[in-house]
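Coordinate-derived values only; no laboratory data. All values derive from a computational prediction rather than experimental measurement. Cβ atoms are built from the backbone, for glycine too; each structure is taken alone.
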Structure P
Amino acid sequence: VAINEEEYTLDFMAALDLAVLLVGSNCLGALNHVLLSLQALRLKGLRPAAVVLMAPEEPEGLSAGERHDRERILADNPEFLRRRLAAWGEDAPVVVLPRVARLDAAGWQELADACAVLLPALSRHVPSLTGRQAPAGEEEPLPLRDRRILWHPYTSVVDPLPVFAAARSHHNRIVLDDGRELVDGMSSWWTAIHGYNHPRLVAAAQRQAGRMPHVMFGGLTHAPAVELGERLLTMLPQGLARVFLADSGSVSVEVALKMALQYQQGIGQKQRTCFLTPRGGYHGDTTGAMSVCDPVTGMHCLFTHMLPRQIFMERPSCRFDQPFDPASLDDARRIFAEQGERIAAVILEPLVQGAGGMWFYHPDYLRGMARLCREHGALLVFDEIATGFGRTGTLFAAERAGVCPDILCCGKALTGGVMTLAATACTEEVAQGICRDGMVFMHGPTFMGNALACAVACASLDILAEGRWQEQVAMLETALTAGLAPCRELPQVEDVRVLGSIGVVETTRPVNMAAMQDFFVRRGVWIRPFNRLVYVMPPYVSPREDVERLCAAMHDVLSLPGMLA
């Protein structure tokens, strides 16, 4: 039953987040109807507490043989449902209610006896039915249980930052287990571009999970992986020809670095063993990726002694919103002149240095860097893990400069925030150079080409191909520019910058993370600041009023004392 123009009763049930008592008929043809209803519940993350089948009226005029066949079929229906529920890991009982001749005392008792098995099943989900007290372990809040056993990213176990228990999500909202709804400003670390629980992404995952969740990619292939590779190459900068499917963004960077090194070895440039990269960059937390992150202000200075020694140049100084200054490439020119024969590749984040500082720089810097790489025999690697799939206003940031890199990494939003998956694409020249003289590329993640993730990624690319993201990101850019403008007047604000659907407020001192996070949650928004940056990257589907709400919360938190360290 429709409740409004977009939602129906099942959405209301999902909002209540209660287990469901599913009632159907036990008749010919009813089995499929009940199974479809169970699938609809599963699609919304709802669990059946029990299934009740109502016995039908017996048709008149049946022969003894017809009656026997009918009874066998009706007896098989509940047994089939029990087997299917058990296969799904559900412990919901299946009860058949008899038809009673009269609703007199005997009739009511017969129904009550048949329903008796439902009470313990329902009481597991609704304790108040029997007055049952939940076990002590269930009473303890989830964050306290979490604190004893789990370790969260960039957090101490001695004095951890507080965590909030999320129960479910929808559209651009995260719902906490106490019922509070938060407007999401982070797209779950920049991944959930289409919002949460998008029905096409969920349906793609369900279809593929029922068919083949995963097979090894060594010696086997499958349609989701092939289709994903084909679709990616139509979206990526023209010139990229081969796609290597990886587990995560950080792994895709490892793949890119190994590709560059193996290519240089393959063409006889064995002295090219290091990478040139700008300061202020961030490429991931695995070993190779850490080596090309900023060695001083980055998050990995503790591991400097164990990392490969790379070459760092000045951060691109040419702001995106200012005229290009060719002098911003002077340091790169100097390093190439002095050490160019050692450099296998330049790796950088095009236009936006993300976790390293949310710095936006001019597209002409990329054009100049591409020329330097060609002149000095180095490859050019673009890390588009954060910027890919529309985040900056073009499908990939490389489009702003009209540059096709030799290698490109993408991830994060590739599956629309549903699953982990990344890809490293390279030109045919790079692929052929790696595989000269019978060589093979030496990398092979166990879950490479995971069919489930590839199917979801294909569905996400389908949504992007429809083109609505362009209008959505343009609206976000306009709303963020207007909404964050008042922050410029605050004395504790160093800078405000917006590009595409990214809005950044840089403060004069590091933020008080715990106090700021608590404020945001109390205001009904989810924003995760770090260091001196309070920023948002909302899902593309976010309505303007929610963007205004995010911006207002950012302004208000920075107006309060005690929010900076």
Structure Q
Amino acid sequence: MQMIEPCFTRFKSPIDSYTLPERFTFPFYYQPHPLCLVAAKELQDTLIKLPLSLFDYNESGKMFGVLIVKNKQGTLGYLSGFSGALAENNELRHFVPLVDDSTKAEFFKNEQKMINELNNQVILLEANPDLALKKQILAHLLSSAEQATSQLHSKNLRQRQARKARRVLAEKSLLDAEFIQLKEQLAKESVADKNELKYLKLTWQEKTIKAQQAVDSLFDVITSIKNKRSSMSKTLQQKLFAQYRFLNINQEVKNLTDLFIDTAFHNKYGVPPAGAGDCAAPKLLQYAFKVGLQPIALAEFWWGKSPKSEVRQHKNFYTACIGKCQPILTHMLSGMIIDDNPMLKNLSKDKNVEIIYQDDVMAVIDKPSELLSVPGKSISDCVHSRMKLLFPKATGPLIVHRLDMSTSGLMVIALTKQAHKNLQQQFIKRTVEKRYVALLSGCPKQLIDQKEGLINLPLAGDFDDRPRQMVCFDTGKEAQTKWQRVGFEEQNGQTLTRVHLYPKTGRTHQLRVHCAHHLGFNTPIVGDDLYGTTAKRLHLHAETLKLKHPTAGEVIEFYAAAKF
């Protein structure tokens, strides 16, 4: 479908009462501006009217974005975009186009045609009946050689055992001269057996080498074509990366290869990640810069069915992905005044750590939300640094286990090396009993029907969007959470659910993902800014902790009530 200008959309709703933001959206952590909410609602009303053929409801949904802009006449409006393609359409009416239009270029068509021709040659050669026959002959010869060699080896083994028995018997019954003569005879027989095996192996080797050469001669042609195809594909790929030229407000241009050259992904794989540059946010900004529209605010939301692995809920807003978009958007937003990155702020500097228990070898604390367990990249204030100040004579690493920055609750601190080793072993062996309390942002059907249960969803890090985790049944690590329903609560006209969570494993973000993922509760924890929506805090608290004292050995249990 051909894109019809303009992509600039005027608001249908009245917007005179809205105040414009002073800074542009920080795309990796934000609350949608009210104007973005209006634009998103208007876009969603449009999506409902789009042909169903554009959406494959057997698959997952799609990320859409809106960019509030001001045109050269000073009129406010918005641009709409989507990540990737819709039903193999990259360009749809009223949606911004791809950053890269090289698929229309003559060089792309010609080189893609040559690559396709090479691919067809490989298919034909691999399906060649002569190749199949020669492979069958080779396989038969190898099998026959192995069988014949094995049979002769077994025969020689029996003859060797017989010679040994003859030698033992002769040593007792024959005279010295006769025994010497027999030994010489047995030695000759042994040499004969070895030579027979040697010549048999050489005979079969000659036959199999000829058969292998016949197969290799055909495979060499296929390999040569494959190498040529691979080389052409890599060259075309680099040309395509070079076609992805991203603008910023100062009209400075950088291509995809340049933007990812120093990233961890490029260092690992040698190329930018698949799909980089095709997300909604870069496409929206590129179009605005290209046609001279002033970006005001940005927001992206998920539309449709949740994917199998990631946590994505219909109509929920999500930040730009770190792996694919951060290098691109860092360049594209250069020269603009944007919101501060809240992740660089120490939100817990005025919060106190409460000591629940303390003796000579250990302590138990109640960690406030938003305090790191260990130092971060940009924030040094954490449980570890505070414990070092509080217990200057303590030995060992202090930290035995961790809580997510946003999670509050009980943490055990080791004050000696011996205590640290003992306590850490208890966590490793999963003998420590932990109970968390969480408030879910809804009323899941599963919790209406059942009082307790088990969520078993393996987790793996989302390499494209750190620090998010995702459910992965192929490479994910085992993650199990036992749960109990506590009750339902009404807050601001919404029914929330309070639950107790008992993690059997301790994976990163385990409780948050198990609650938010559609195969779990499909209901994020209140205030989950990664897998749900933001609030004053994440309503997740480590409430009880039960373990053995590292030196006395008795079982001790601690409790700290949640402040929500």
Item to complete: Check the numbers for mean projected area of the Cα convex hull in nm², for residues 242-409 alone across P, Q and tell me which is largest.
Response: Q
Worksheet entry | Structure with the greatest value (metric FRET efficiency 1/(1 + (r/R0)^6) of positions 290 and 450 (r between Cβ atoms, R0 = 35 Å, to 0.05), set P, Q) | P
Discussion item. Quick check for you: by distance in nm of label points 7 Å out along Cα→Cβ at positions 194 and 514, which of P, Q is greatest?
Written reply: Q
Item to complete: Given a value of 13.1 for mean count of other Cβ atoms within 10 Å over residues 178-185, point me to the structure among P, Q it was derived from.
Response: Q
Practice prompt. Assuming 29, 13, 7 is semi-axes √(5λ) of the Cα gyration tensor in Å, for residues 66-113 alone as calculated from a single structure, say which of P, Q it is.
Written response: Q
Practice prompt. Have a look at P, Q and say which one yields 53, 30, 20 for semi-axes √(5λ) of the Cα gyration tensor in Å, as calculated.
Written response: P
Worksheet item: Given a computed value of 0.45 for FRET efficiency 1/(1 + (r/R0)^6) of positions 18 and 530 (r between Cβ atoms, R0 = 35 Å, to 0.05), which structure among P, Q does it belong to?
Response: P
Item to complete: Name the one structure among P, Q that mean count of other Cβ atoms within 10 Å over residues 346-353 of 26.1 was derived from.
Response: P
